[in-house]
Structure formats: structure tokens, C-alpha cells
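Please treat every number below as a calculation from the coordinates, not as lab data. These figures come from a predicted structure and were not determined experimentally. Cβ atoms are built from the backbone, for glycine too; each structure is taken alone.
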Structure P
Amino acid sequence: MTPFNTLRMVELMNECLPAGVINAITGEGGIGSGIVKHEGNRKIVFTGSTAARQSIMRNAADTLKRLTLELGGNDVGIVLPDADIDKLAPAIFQTAFLNMGQTCAALKRLYVHESQYDALVEKLAEMARAQKVGPGMEEGVTFGPVQNRDQFDLVSELVEDARQNGARIVTGGERIGDKGYFYAPTIVADIADGTRLVDEEQFGPVLPVIRYSDVEDALRRANDNPSGLGGSVWGSDIDQARAIATRLECGTAWINNHAEVLPHCPFGGSKMSGFGVEFGLDGLLEYTQSQLLNINRG
């Protein structure tokens, strides 16, 4: 769906590399399955949906290919009662709406303690209202479109389902204009687990904010999801935040941050968000085959 930046990167790399070191192929799903089935390929690294992952695993089984799979995430954030929401609200907003929410590791559901719930909801809504939505090449635009029609329809459907189930659309919740797939940055409040917008990955410019009263209950609800890519804890007491973050069932846990993926740190998911890692030494080792050399000198 978004090949141009990758194609340009490969063009630049091929100005320096010998021919054939790196190649780019674009096309529909049949090309991907052909690559996975081919006997000459010994390692597959895939980023995409869980459904596609299952197909890849089946196609790779006959040749026992090694796989690294980074799949969908429904990343969770927990805001602790002692959090400085004036300080943290901009970072929460930025990491939830990074690339208009179209990022695997973006913050996609936020649990906030009841003592600060209303105040943080309004702060996030103010930031959402301040965004300028439109084509990315226009001056001053801060929010572009949802990337394709299917995803736009899913985002609209999830918000409408939340509305029909009693959730409060604090701001946004509607298409902008009648051309393109522009959707207003949306904050949804008074919503609970069991609603599709909370349980499913929206992958778009919408953030559901869920109220909680007990931290242990919030942690249980955060983990009660098949996805496990990333999670975060937001608070002033770093030791307390660390203790909770280590209990999140996810590949990466952030404290007072989210969605920061670094080239020198391994990144990958757990549960239905995949297995194996990219980046860092561990990511490089995923491309190697270990061998034990045992020498008898007697």
C-alpha cells in the first residue's frame, strides 16, 4: 500500500552496493506467497496482519523456513494516579496519533485513573481540535489521510459502533470533506472493554480512553487482549511504573513514552503480535545460523 519511500531507499542503496545485494519487488499477495514458498529463500521477515502471518507460516512449513513476524498491535497505555498529566499529555497524544495512528506500535487504548480521567480526556481533546487535517503537501497541515478505503471504512465503523454502544465522542468522529480519506482526530470517552474500538486495533486517528479505579484491575484488563506488541505506563513514581510495566504482556514496555523504536534495541511482539525481533544485536542474529565446532585433539 505504501511502496514509494522503500523503492526510493533501495534506489539510493543500489548506487553504492554491488548489483543484486538488495532488490525490491512490488505486487499483490501472490508475489508474497511465491517468495515464502520458494526453496531458495531460507529466512522470511514479515510485518503485517495476523491473518497474513498464519498464511505465511503454512506456506513456510514445507521448507522449514525461519521466520520473524511483527504483526498487529493493540498497544495499551496505563496512566497512574500520580501522573503529571499537564506534562505527559502532549507525549500521550503524539504517541497515540503518530502518523495519524497508522503505526504498529502507536498507543491505541488508554486506561486513566478516575481521579484524572475527565481532565486528561479534555486535554487530549483540545490537542485533537488544534490539528489541521488535509493533504500533506499543504502548508500548516499536521494530519494527513487514512491511507486506503478499507482502513478508512474500518475506522468509521469502529467509531460508529462505539457511539451506538453509548460511548461519548468528545471530539472528531466524522469524515472531513467529501474527497479523500480524511478523518478528524478523534477522542472517545466513557467506553469500556468489550467494545470493538477497545478490543480491536483501529490503526487510525482515534483513541479510546477507558476509566479505571484500581491499578491491578487496569493491568488485568490491559493484558486481557490477544495482541502483545507494546505497552506503556505513565506516572511520576518511576519505581512503581517500572513494577507495573514489567507485568505488561508485550514485547516492549515504555515508561512515560510509547512507540519509540530504536535501531540498537531489539523490537518484536508477543502473543498474537508475532515472534522474533528486529534491530539491535538480537535482530542481526535472527539472520544467522549458529554452529558448534567440536574438535577432538586426542
Structure Q
Amino acid sequence: MLVTAADLAPEALALLSDYEIVYAGKAPAEQDIVELCRIHNPIAIIVRYSKVGAQAMDAAPSLRVISKHGSGTDTIDKMAAEARNIRVVAAVGANAAAVAEQTFALLLACAKSVVELNARMHAGHWDKATHKSLELNGRTLGLVGLGEIGVRVAEIARAVNMRVIAFDPYARNFPDHVKQVSLEELFHESDVISLHCPLTDENRHLINAETLTRCRRGVIVINTARGGLIDEAALLSAVRSGRVMAAGLDSFSVEPMAAGHDFQGEQNIILSPHVGGVTRAAYVKMGVAAAKNLLAVLENRAQVSRR
């Protein structure tokens, strides 16, 4: 069994005690995964980092299941997996609480100028007479995606008396305090736009120069989903022009972010290194869910083969 990371929670390892575990290391490249598949021919892969594509699958003829240590499966070539009768499963909701909290941490940092004021205070300034932050009470939060994370963010927003609207064509049940709207309505009505959807070919660069012109001037943009949802150059231009008041970003088109990225040093762009789902509790929950998901697939296939 291959884990595309340097470790796995002990609670997850206990569930996998009947299997040999091979770790890919802290930052495996896609080709590293291919080589490990060739050497070890794993029956299952737990994906934390790196991509898993057709080449890796072909290098592991015994592979039966790819289990994501988290909810987003965009780093797994699902079409290639389906063609090879390899199941792809995800730990949906395991990190929902952690990501929702990170979302609101970034939102509050943007609305209340937390980072800027902290730096000013440490430099010896006292800006009470000149600073005005944004009050979220009564403002409209637009959620793109209303899965488990989006629902949790909506609950937090309700606690601070924000109006919550959401666009999600796949959501079955909208909470009573969340108004279902079209994407166009969401762009027009939101004071804050927060992204909580998977990345697909259809929604890549959903936030771009054209869609930003449809938003209210001074909108806040939060992304704790996938970096590819945002055209980064367009967002940077909108922040610099004031069309976007601030952006709080936890994911990026290319990760890890290289030194010299245009976002670095921008006062009104708050950055975190894709750690929204990284808490001790989420680490355990994602590991356990990933282990249980793959075991369910392996055990089911074993039962089928015995019939």
C-alpha cells in the first residue's frame, strides 16, 4: 500500500495493520509515484500530495483503489482510473470543520485588517484615530458550493448575522437560512464571495477579469478550495485597482508557491499555505476515513471474488 506523504495518523495505521505501508515522502513528484508503483506494485494508494495519473496506474497492475486523504480528487485522473476498473474514493467531510474555520479566519483577517494592523503595531504605530474596518453584520456572503464545508461556513456566517446566499447546482437541500441563487445573482449581490467547490474543466478561472466586473466594487474574495478556480493575474489587478477590497487565499494555481510570486508583498492579499484542512483533529479524521474507504473497497472485492 502506497501513501503519497511522509506519514499517516497512528489511528489510520492501526486499521491498515495487515498491509505493508510504503511512504512517498514529504513532497513527492508525480514521477516519484510512478517509480514507487513500479517497484512495489501497490494494491491501494492513499493520496495526500502529488498527482496520480494513468502512468502510475499502469505501473501498478495490482492497484484496485485510490483513496484520497481529504475530499478533493482533482489530483487523481478519475477517467484513467475508471478505464482500469480502479475505484477512487474520498474522505468527504472529514476536514470540513477545519476548512470552514480557516475560511472565516481569512475573511475576518481581510475585513478587520488584522495583518496590516498587527504589522503597524509592532512597528510602533497606533492607528485608532484613522482606521475603519468592515463590519460583517448585515453583509451578504455568497458561497460557491454548498457541500459540508459550505454549510459549516454558512452556520458561522449566520452567527455574525450575515445574509447568506449560495450557488450549487448539485446541492439537494439548502438550509433555511441560505438563499439559493444563480451564479449571476451571486456575483451581483455578494459583499463576500467564498469558494467551496471542486475544480473542473468547466469552472476553471471562475473568478476572472470578466466575472469580477460583475461583482460589487469592494468585494472580498476568499478561496479555501482549489487555486485553479481563480485567474490569479486578474485577481491581482482587481485588488490593486480597488475593485476587490481584499482577498484571503489558502490555495493557488501552482503549489507550493514559488518565491517572487506576484501575490507576495501585496497588503490586501492574505495568504496561507493550503493549511485549511490541516489540524490535528482533521489529520486523524482524514486518515481514518481514507483507510476505512479503501478497506471497504478491498473487502468488497474480496467477497465478490470468492463467490
With volume of the Cα convex hull per residue in Å³ derived as 188, matching label from P, Q: P
Which of P, Q leads on distance in nm of label points 7 Å out along Cα→Cβ at positions 43 and 243, largest value: Q
Read-out distance in nm of label points 7 Å out along Cα→Cβ at positions 11 and 235, computed value 3.1, structure in P, Q: Q
